[in-house]
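What follows is a set of structures to go through.
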Structure 1
Amino acid sequence: MNEEAPESTRSAERALLYALIAIVALTPLPLASNRPVPAALLALASGGLLCLWGFMAATRRIAVAMPAARLRAPLALFGLTSIWIFVQWLPVLPLAWADPIWTEASAALGTPLAGRLSVNPEATLTGLMHLLSYGAIFWLALQLTRPSEHTRLAITSVTFIGAAYTLYGLIVYVTGNEWLLIYRKWAYTNALSSTFVNRNSFATFAGLCLLCATALFINSFRHLMIIDRPARQRAVLIAGTIFGAAGMWRLATVFLLMIALTLTGSRAGIASSIVGLLVLLLTYLRGAALRIWHVLFVTALIGGAMVIALAIGGDLLAERLTRADAELAGSSRSTVYTTTIGAIKTAPWTGTGYGTYRDAFAAYRPEALSSIFFWDKAHNTYLENALELGVPAALTLNLAILLLALDALRGLWRRRKDRTGPALGVAATALVAAHSFFDFSLQIPAVALLYAFMLGFAVSQSWPHTNRLAANQVASADGRRRPAS
């Protein structure tokens, strides 16, 4: 949005942004929206808000802050993936081209059936609904967080959203850990999971919120590390900022999220969150005048807080690392991975249909696989996507996300200030990418939507503002070089 836009335009964009933040805030509430009704409501809300934004942009009540041409490659790849999922659902293929299950069903029923690539068309259509919902949230965040103050509002909102769900989870945990909203807990009764059923998914959600909380915490005193004052005075100013009345809530929020993360007992979730934090801290090396020792100081500060959090709430994690069934779970996952790879080879180009892993895996499940664990997910998003979408479409989807993350990474070099948004996008991508090797958090709507929101404001802030870009282009034509902010 142009800084000289009329107040009516700014007000309309702020209203849309508040509505978007409300969707992000409410999505984790009904069991992380991982049930048909809340998922449908999420699709309705995100789609409705996108249509409203489109109408207001078409009638010039608001501006298109980020033209699609800047992101033509990732948007085209995402669009191709969505079209392919729709093709998998279509009931118009000859049986010879379709999944063999339709030939068998036709023979068993004695009735001609239209062929489909998907073994479960309803699940594929539901999966497409989820994917388009996340795409809508990304696009809205991309357009509505263009002004720096909007991005700061988005980051602060994610921090408070994470703190609210964490506080609820801690209250439930210390009062017996028996309830999941209005339901009796039926899984993970010894772990903190807040409004999520699965502790690993909440660990990813808490990790993403922790990134935003950590960025706010560091930014509150980062400028004090480089001011022209003696070291002792700087130390006093930094300590005053951290432990002052205004700074304590930031420190408390970071520590609260760290405690909750450790109480989930999620090995992959905690490890992936640490990876995300390390990536975030590394991005501060691009900060103005920051030196390696500044980053090491901040790393030691955050690392110390994490060590304290692990000491307080890490008993469950330690138990899971040494428990006997951890080895059984590991061997079972290895068997699932091997079986999934074998299943991929049976339909490497077309896949079995997006969202159909549970149905497809049942046909390949080996008898030797332990029955203690229920395998409706591959616990590896990359393998699961390859089985469901086919290898080419899985690569297309992952490449679209990678290109967006790389655009955020380039934003650390494009921008001279306001780099927090791009930095969070890079760190969030590192977190979810690492966790996707071991679990399925990105298949939980609340997690995927939060990541899409964060990636949206990261990419939006990775580009200098339009009016300054134009000034740079004019200066370049005159042979003068002016850096973009």
Structure 2
Amino acid sequence: MSEDWRHHLTSLGDGTMRIKAHGKMKVDARLVTDEQHLKVHADDRGPEQLINAASLPGIVGEAWGMADWHFGYGLPIGGVVATDTEYGDMGGAISPGGVGFDINCGVRMLALDATAQDIPNLKKLAGRIAGRVPAGASGKGGLNITMNELDQLIHGGAPAAAELGYGFDEDIRHLESGGQLETQDAELSTRAKERGLRALGTLGSGNHFLELQTVGKTVDSATAEEWGLYDGQLVAMIHSGSRGLGHQVCSDHVRLLERRYRQHEQGWFNEEWGYEIADRQLAAAPFHSKEGKSYFDAMNAAANFAFANRSALAHRLREVLKLELGVDGEARTLYDVAHNIAKVEVHEIDGKPCTCCVHRKGATRAFSGDSPEIGHHHRQSGQPVLIPGDMGTGSWVMAGPKRGQNMAFGSSCHGAGRALSRTKAKKTIDGKALKHELEGRGIRVHASTPNVLSEEAPEAYKNVDDVIELTEKAGLARPVVRLNPLAVIKG
């Protein structure tokens, strides 16, 4: 949009700033930020993408940018937008670009009844994990599965993975949506399935990782105790998604929908649906249209594969932990959260219940304890919210509200958020020197190339503690424990 959005920006004094609706915006946009945070992270492209999303057909509430927001494809990473599924004749918009290419990129956290002192040899343990858990852009090292087994996984998610021996039945109740989303026909392209066939049990590249961590600081001792967390405890985070299968699903549907739009005045127009969008990368279909239903079904299938993939990764990690630590290596699943997903949920809009399609791109649920979608074991505490930081600083576990959904459709940040582009990070940060520095601080690092370390360096990310502080101030989630990195496996 040509008009400067800063002319419409006001601070609300609660860790958020509002961009008042102007131009073709149908709703306000809201950033989880303050003046200082915004000054440091001043790239205008992210807020401009949020403004574009605020004009989506059927959008309701406000278009949100979480504290980790940064520029993405169509919708900024950290973007949360909701559309009314009953808007018009066929429902409000569902947009693949508003979900992202790595469908159900998410985090699973495992907790051990052990501390770092129980590790006989950290260097050996980290090396064993790196050898057992494949990382990198290719699917090399993926588990051998048949096409029939792949079909079971894309329909059955984590429960189907457990049936194949990857994961435990007791894990399921600790996974968002039970690790399985409903699918109908789930027509995935041959290319998408071929890419998935090689990728089960692989981390991927970029910001995907496996980390051994320790509980370093407890902020909410009652909730930590309820979740079985204690100071010095050994835990693990696995950050990965649907790999090439999900990327291909998004690519297939982005191409299909973008072709249906023609440039019109200052935006893009689809004559069949009467849809006008501000950015072609937000190409969308009505939720109940043939195209909308096809994408939603395929997205759920890809999300199921991601749940299964994290189950397989957890299985591989458990094998190494048990081998190296014996009984101390037994690891239970604390929780598993999804990012890059669209879900149908009921939220209160203007005092009335609304069935919404909530797009969370680089954002995660932070549901309250009284939400009907939360298991009974989190009724008192609220949902665990897993927030990776960076490999040199730390990560956080937060909790959704104990009562009452938060104002951002029950959403929270999903990480620290990038402060530097990958290109700039590679140009300015020496990956080899960084590895030497981290290991001098007692953090074991295994990465496929120095470039990966440059791209994922702590300096390339926002300060995760600042992001957590803003998230808490906005009332989206509350901090429970801070985690310190111990060993990092990256692609």
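Here is how the numbers come out for the structure above:
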| quantity | calculated |
| --- | --- |
| Value 23.8, 87, calculated as Rg and Dmax of the Cα atoms in Å, assigned to which of 1, 2 | 1 |
| Which of 1, 2 yields 57 [percent of Cα pairs over 22 Å apart, for residues 219-346 alone, calculated] | 2 |
| Value 38, 28, 14, calculated as semi-axes √(5λ) of the Cα gyration tensor in Å, for residues 27-226 alone, assigned to which of 1, 2 | 1 |
| Which of 1, 2 yields -9000 [helix-only ellipticity at 222 nm (-39500 (n - 2.57) for each DSSP H run of 4 or more, over all residues; to 500), calculated] | 2 |
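Computed from the coordinates by the stated procedures, all read-outs in this text should not be read as laboratory data. Keep in mind it's a predicted model, so treat the numbers as computed, not measured.
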